[in-house]
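Below, each structure is written out as structure tokens.
Please treat every number below as a calculation from the coordinates, not as lab data. These numbers come from a predicted model, not from an experiment. Cβ atoms are built from the backbone, for glycine too; each structure is taken alone.
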Structure P
Amino acid sequence: MAGFLDRAKEQAQRGLNQGKQKLDEVQAHRAGGDLLKKLGAAYYAQQRGTGSPQDTQQALQALEAHIATHGDAFVHGGDHRG
């Protein structure tokens, strides 16, 4: 009986770990999408004369830092790491 409970506990823990990993991926995907939108907004504002090249560069650097950490899957829709 103890072996059965140990296996069930291990399976439950694996399921929790997989769920957490998926949640982390979804959150990173959303954060990347938000950074991409901010870059687009900064570039648009710059082109209209209401933004600055510094704002665009700052948004680009934030996006590149995110990609270096989490990969660029949010851009391509797949799982392309770094």
Structure Q
Amino acid sequence: NVSVRLGPLRYVIVTPNFHHWHHSQDQEALDKNYAAHYAFLDYLFGTAVKTTRLWPEKYGVLGDYVPNGFFKQLKFPFLWKG
């Protein structure tokens, strides 16, 4: 949980603050902030989270389709039928 503010460069490269929103369950951040390195791509395609809040309220995956338990989660990608 590092806060790195780079001024105007935050619109060009991905910072930890930008990436936190990718993992958010907050409604305003669903299906947003896909860029791994260049934040301007999300701004260009309209998929950037634009909020005044510093951090999301909740993190994680929405829904309960991922099983509980380490070994069950390891097997999951090979068994899930969709």
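Numbers for the structure displayed
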quantity	calculated
Structure responsible for -29500, with helix-only ellipticity at 222 nm (-39500 (n - 2.57) for each DSSP H run of 4 or more, over all residues; to 500) calculated and labels P, Q on offer	P
Ranking P, Q by Rg/Rh (Cα atoms, Kirkwood Rh), the structure that comes out highest	P
Top of P, Q by mean count of other Cβ atoms within 10 Å over residues 20-27, largest first	Q
